[in-house]
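Structures follow.
Quick note: the coordinates plus some simple rules give every number you see, no bench work behind them. Predicted, not measured: the structure shown is a model, and the values here were computed from it. Cβ atoms are built from the backbone, for glycine too; each structure is taken alone.
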Structure P
């Protein structure tokens, strides 16, 4: 069953009417015209609501439980996928999916968090919050990609790294820092796509890329709006204000030079038409990979370093 967000209640009401009218039989006089009018009204309402989404509402869309996940994209855009497990140091973290794949005949390494769909899956995947062994698994795969000269594709969809005691004891901060360092100089092209929620260093640990793409209603920030509201105001009611202040939307981040391209989503969000969204992501990723593979290694690394050194610079070069 389709799940609706609070601001989607008017959409839910129209779709309920469409379902009831369809169940009565489209052969009845007047029903086809009524359905056509309702669908036109639904399309206009969706466009109106989603055009005016606030940053907090976009965060809710990015977290939608039916939104396509890393495994959904891998399954739809890759011809083959062989998942690899373990960090060879501690264990296997189910919150990070990583493996070898073929994209339009090209061998690639694919990495991304997985939140899970059902409650059982979410518990298994730790709700998409990786432990240190997850980041070290990702690092192992990135070094494997470098050894065999294969480009890396990462999908970003995580609330952030897991902040538990065990994760800290096993070196969470060191694992994230090492990924940042290695990715900055990895000798193969890296393309990252923010498909949902990109939270804190836990997202950045797999997001240091030559090209960073972002879905229209995804979010990407240094902290969650709830965490920001708790720290700055100690008031959960300030969460929408925090989302606004964080400049976490795709449009904000494109203007600030953090991301390179916004990928439009189907009306009502990616969860409304996962197949179309996956096809759009594949269509967007392929030319970026092709362009990056044509660059000499020295130029590839220079452009990557320059890209990140320019971030945060105001009023100058």
Structure Q
């Protein structure tokens, strides 16, 4: 059994206007929450729909759970919540789930247990007998999530799953994704909400203008630059220039009484003790030195900016 539940090789779906995605080679590890990131219009949803066989690829190949994309077998153990969902408003939530359960081939005994369980799990306990026309958009998103989980799939695709939810709902969906991972399932999260991805994902891939920029464990990818916040006593002009090439950039943050605060970008994390030593040698009093851990937004902007400024090869595996 492969360690990867989703694998693609140069998968491409191009439209006549040039939009879509190009040459996406991706490997999604089993039992993880995998964040697929990019700005609106980057090609994220096109890629997901191509994986699921809803679009025919222009070129390239892909497999889900070992089965070629586009085949019935590749979809047998997959759940999907689309970004643009719309359900028959004359049905109740329970009736919608019953309909989907029939399409999934769930036995009646299994439905009786599974549907109440899922209504509760997505926060719709006691609301299943209400018609969908009376559901808010957030409630419709929740019932769609229940539909995606009906067959107890090993792989769940969630395309912007919290776009219609309030902060409490977003937190509940994040908790649900953590639970699914703990059950050994793989969640493919398609999102442009970086704070959401940061809190739940193990791995990420960044797509920009239809092309894959980078992929990997996001905590490792976050080591894109070494930064420290430093508070020090007044110093002469030209201090930071004298510390090149160790110091790449120094940006003032604020001043308080007899000290100033700076955000200092270094060439390498290993230069932090060297910087402290050099400042001490210069007789400059240090009040604190705090390593700054990059947020996912910093990581995202770093790789996107790098793609914009230069052409480079990506190690996909």
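Observations on the model:
- Of structures P, Q, the largest value of distance in nm of label points 7 Å out along Cα→Cβ at positions 8 and 104 belongs to P.
- Answer label among P, Q for the case where percent of Cα pairs over 29 Å apart, for residues 32-215 alone, calculated from the coordinates, equals 26: P
- Identity of the structure behind 2.8 (criterion: distance in nm of label points 7 Å out along Cα→Cβ at positions 192 and 296, calculated), options P, Q: P
- semi-axes √(5λ) of the Cα gyration tensor in Å, for residues 88-159 alone derived as 23, 15, 8 - corresponding label from P, Q: P
- Origin of the value 2.9, where distance in nm of label points 7 Å out along Cα→Cβ at positions 72 and 128 was derived from one of P, Q: Q
- Largest in relative contact order in percent (Cα under 8 Å, 6 or more apart) among the labelled structures P, Q is structure Q.
- Cα Rg over 2.2 N^0.38 Å derived as 1.06 - corresponding label from P, Q: P
- helix-only ellipticity at 222 nm (-39500 (n - 2.57) for each DSSP H run of 4 or more, over all residues; to 500) from the coordinates reads -9500; which among P, Q: Q
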